[in-house]
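**Student:** Right after this note come the structures.
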Structure I
Amino acid sequence: MLEGLARGGNHLAQTLELIASLDVLPVDAESASEAAHVGFQMARMGKTLDLADLLIAGIFIQHRSVLITRDSDFDAIPGLAVIHY
């Protein structure tokens, strides 16, 4: 999406249209708690994730949603459904 924003013109319009069609999942107390749980699990496995990735994982696990990403760091997170593109 960021590439579309950077290109401008028609790419910008298409990117903004795509963004408008997406559901926005909030960071709330439940997803933050899930993120903390994920961080604890990862630490027990000797792995760390930055706060943004923990929050993203927490949100997607809480909502039982599939994360579509290029970031392989999410592969090791138990309970997170991931599709790579």
Structure II
Amino acid sequence: MQEAVLHATDKQEVVKMYATRWCGDCRMAKRWFDSHSIPYEYINIEEDERAAEYVVRVNGGMQSVPTIVFPDGSILVEPSPRELAAKFS
């Protein structure tokens, strides 16, 4: 069963977070988004083969998570809390 948590009404405007359950950086990013009340869609790449293929494609062959895709098309990979804050400032 794929876990998809959608925290917004307009899917076109939502951030997509490609992640895994075991990843500490992914858990940190989820906590950061939740604590700042920023809507996002959580996509577990271990349960979604197409999502996993996308992550590998945009990361030069690496399955790096979290890979966070913003509505403007920009991508952050394994961002720190400081990088996330800068993105939304």
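Rule-based calculations on the coordinates, nothing more; no lab input. All values reported here derive from a predicted model rather than from experimental measurement.
**Student:** For Rg/Rh (Cα atoms, Kirkwood Rh), which structure out of I, II has the highest calculated value? The partial results should precede the final answer.
**Tutor:** Details: I: 1.05; II: 0.92.
Largest calculated value belongs to I.
**Student:** For relative contact order in percent (Cα under 8 Å, 6 or more apart), which structure out of I, II has the highest calculated value?
**Tutor:** Details: I: 22; II: 34.
Checked I, II; max of relative contact order in percent (Cα under 8 Å, 6 or more apart) sits with II.
**Student:** A follow-up question, please. Which one of I, II has helix-only ellipticity at 222 nm (-39500 (n - 2.57) for each DSSP H run of 4 or more, over all residues; to 500), as calculated from the coordinates, equal to -17000? Before the final figure, lay out each step's value.
**Tutor:** On the way: I: -17000; II: -9500.
Structure I accounts for this read-out.
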